[in-house]
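Every number here is computed from the coordinates shown, using simple stated rules; none is lab data. What you are looking at is a predicted structure, and each value in this text was computed from that prediction instead of being measured.
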Structure 1
Amino acid sequence: MAFDQLIAAGTVAKVIAAWVGNVAGGSGYGFRRAYEQGVPRRIVMEDHSNFTVGLALKAAAMGLPFLPTFTGIGGDIVRGHPRIRPVEDPFGGPSLLAVGAVKPDVAIIHVQRADRQGNAHLWGNLGLTVEAAFAARRTIVTCEEIVPEEVIRSDPNRTVIPGFLTTAVVEEPGGALPSSVQGYWRRDFEPFLRYHRISRTLDGFQAWLREWVLALPDRQSYLQHMGDDATRRLRVQDSRLAAAANFAP
């Protein structure tokens, strides 16, 4: 949904993605208006599968120009693709596809906790979070809480984003809402459904943009606009702790 909002606001010229839409609703109407009608501006789309966009980030994260794969051979997505090209196996095996690296200028990652040096603990469904952090030229970490260094050092295997990758760290509780943050916030499905209904028309989207973006100066104002009932309902109160790990030498 964030893709669709950025596109509909006219801030996007090109999209590199496997899918753009509304997870809870379906089609991304802002994306469709921009791509099909050029409203508010025409965008260029570089289409991928979930796997090839992951390989593109992984290649950049490893400092490689591309990564090879069999995935996509014979499919329509790779036909005439600007970043996916046939390549021969230098060891004499069958032909492959090379997926060119994608190196973002900036990756913005929301995590559960980090220290002031930007060493970040993250758990749950990671998706392509780690690949994006390593691939980007700069990585901004936003977190539910900034914690002392000894908390991060107590569980080094959970430090999936090291501080030397982090350009800036920002403490912003609720920074991923209405999406979930495991152990801190539950997903709020209603904003996704409401956005899907209202963004069906250009006037509807512009009304949403005024209410939820332009009229709110910061994240705290966003949370206040959500209302206390919503934040209480979405905040995780129970605990489901992992078993303790002994890191003694």
Structure 2
Amino acid sequence: MLYSSIDNNKIKDLKKLQTKKYRDKKNMFLVEGRHLVLEAYKTGYLEELLLEENELLPLDVMTSYMTNNVSNYLSELSTSTNIIGVCNKKEGQLQGNRIVYLDCIQDPGNLGTIIRSCVAFNVDTLILSPDCVDIYNSKVIRATQGLVFHMNIIVKEAHEVLPNLKDNGYKIYGTNVTHGKSLKNVAKAEKFVIIMGNEGNGMGEICSELCDELIYIDMNEKCESLNVGVATSIILYEMSR
């Protein structure tokens, strides 16, 4: 099948997947470029492949072709790619001893960095509050360099999940720039949850009330705080030592 018109109904539907509302409705999302498409394929996310004419990528999925004007129309990049993947969402499961909870993280780049660090430092489950930026936002996916497909991720309100984890022996660590224990002096629990708060406002009230211990990263007086993606990476590195 060759798609040559942006007025084609299938192409219009794919274009709508650039919005969170339609991604949620269809339970699908798009990825662009060879690397991300291959990562989606290896992890079972890839449902369909669209290639520009004369492009080759032999994968065992339904494959169609598109003209350059269609790939430009579907692309969210300044320089469009000639490979687009149509993927199915996957729902994660709450599991493991090492958990990170994100409370209202808004920046796609920050979320992408956090996902990469969670994979790098063996986090078992990443939980996002519903008001976090969508993990299937194209900027988030690109920022993860495909590692989003290798991370167990769920979306839950804090009050729906944190009290149960607390009751089941997980120690809840919250981050606080001014009040708390230095990260280098924190006793590492076998089962833990690390809460990372919003870029501007930190943790919300519910998360703060559920913390067993507040922690912070030692810095010199010239720097008041770190980017949340950087801070998460440092904390996860220290907790994995």
Structure 3
Amino acid sequence: MNRIALIAALPSELKPLTHHWARNGPIATGHLGSIEAVAACAGMGAGPVTRACEIALRVGNVDTLVSVGYAGSLSCGLSAPQATTVREVIDAATGESFPTDPLPNPPKDQLKGQRLVTLDHVANPDEKSRLAETHQATLVDMEAATVARFARSKNLGFLCFKAVTDGPNDELPDFNRFTTPAGQLRIPAFVAWVLWHPQYWRVLGELEKNSKAASHQLAALLQKNFVSPSAPTSVI
């Protein structure tokens, strides 16, 4: 493995891992142990994540794409802010299946991995229940299948690590209606809307708290899988 590219929707998903890495515009570069790494974030959804993949490949010598970020849990067995490996990604729209590649240095206590379903919107509790039953999946997100498909089209390796931010019974607002075509959340409009919908105040407060903790759990999981105890991270 020469160089991996970590692809996320939001900078906050990778911040605990990459805050000390060298930066050049939307790209951050560093090491995970002896493996060179590049990180790219371009926004939420298929289009922005595709752009992040394209940006990452411009660095050169990338042989594996790694989908990293937040996900919703479809199972009571996975709760926030737990981070986990993913063994298979399913595109809910097409039914395509994308198995992940073997990990380069899996910890002895590493679980087999979860099955994740990718949607093009935030899932409500009824959808989460249906996805869990239909696909025997435990996680749902909005980006992993796009990264997997891009990796397959370029004959690159594919890995996936996700951290849970919300549970199977949590009903989140429809973020899509406040998301620009570039995958960025229109924060002023969203905040103004939330002020008039107090039924979401509790779940959004929990989501913010869980997201911060999940990003740290995600960083720890990546370190565990790519960095040996004797090989600390460093900046390129």
If log10 I(q)/I(0) by the Debye sum over Cα atoms at q = 0.10, 0.14 Å⁻¹ is computed and equals -0.53, -0.88, the structure in 1, 2, 3: 2
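Going by relative contact order in percent (Cα under 8 Å, 6 or more apart), which of structures 1, 2, 3 comes out largest? If you can, show how the numbers build up before the last one.
Values: 1: 15; 2: 19; 3: 30.
Greatest value across 1, 2, 3: structure 3.
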